[in-house]
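*Asks:* Once you scroll down, you'll see the structures, which are given as structure tokens.
Laboratory data are not the source of any read-out in this text; all were calculated from the coordinates shown. Because the structure is a prediction, the values reported are computed rather than measured. Cβ atoms are built from the backbone, for glycine too; each structure is taken alone.
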Structure P
Amino acid sequence: MDKQALSDPEKEELLQFVEHRFEELKRSQGYAARDMVVIHEGIPGLADMLARFDKIHLHTDDEVRYVLAGRGYFGFVEPDGDQFMLEVSEGDYINVPANAEHWFEMKDSTRIKAVRYFVDTAGWTPVYTKREVEFG
């Protein structure tokens, strides 16, 4: 899991390692798909890619991640408008509920590997809100 980048077969091998989690999510929550996201400093256009996540947005489906390596930061907007940030790292499982305003950033981290779980990948398209990040 310490390799910076993974080939598709290496990603699939790692996904098989955590397949038991996916099987449980399929049974208990109706999840239908999963993939792996690998973010590291060697990705061409990394800043542009990360800029899609660092604005406050929501999804019409839950955003579920199981972090295998590295770390990142999810920011959240509470119902009263307050904002807070949560660090996620290896071994963490996070479920951002559908329609929850949030953002993601790497801050001082240089990489993260995480499995993404979906009920419906169409519901994972970001819907950007007009709210600005005020945290940090």
Structure Q
Amino acid sequence: MKGQEIPDQHHIARYCGALQCPNGQIQATAFFLRKDEETLSVNWMEFLNCTNREGEITQLRNIYSSKFTRVAAGVKIAVLNVGDVRKKVFAESPDRRDLKVLHDPELNDPSHSVMHNLKPDYELIAELILQTIREEYPART
């Protein structure tokens, strides 16, 4: 349901473009906001209702293939735990930032979600988010 808060024990995935993964390493820039953005796009893994991570990653790859013109070589999927991200950012940001991760489905992407409350200082917040990555996968096979 749109606007539903994603539970801390659940996981989200972030599409990390090839420029954000030089030499195969995801950089904090993968979690930067663009000038016109207020929220960071992610996908709610458990919403995909798969029995394992492999199934979730396969579904994400299919979503990305239909959503984007091209999924380039070097693009990665970063998997994060919602609670880990929220706790780290709250504990280590100077203003004790309380991030919110909310379901925001799109027509061609029902698991689409957004992370709120990244501004100001989103560069620092991005560095903290980077440190919470649990798993990485190629976005295309």
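*Asks:* Can you say which of P, Q returns 37 when relative contact order in percent (Cα under 8 Å, 6 or more apart) is computed?
*Replies:* Values: P: 34; Q: 37.
This value belongs to structure Q.
*Asks:* The value 22, 18, 14 for semi-axes √(5λ) of the Cα gyration tensor in Å was derived from one model only; which of P, Q is it? Each step should come with its number before you reach the end.
*Replies:* Details: P: 24, 19, 13; Q: 22, 18, 14.
Attributed to the structure labelled Q.
*Asks:* A further question follows. For which of the structures P, Q does the calculation of mean count of other Cβ atoms within 10 Å over residues 13-20 return 12.6?
*Replies:* Details: P: 12.6; Q: 18.6.
Computing mean count of other Cβ atoms within 10 Å over residues 13-20 on every structure in P, Q gives 12.6 only for P.
*Asks:* Suppose you compute helix-only ellipticity at 222 nm (-39500 (n - 2.57) for each DSSP H run of 4 or more, over all residues; to 500) for every structure in P, Q: which one lands on -5500?
*Replies:* P
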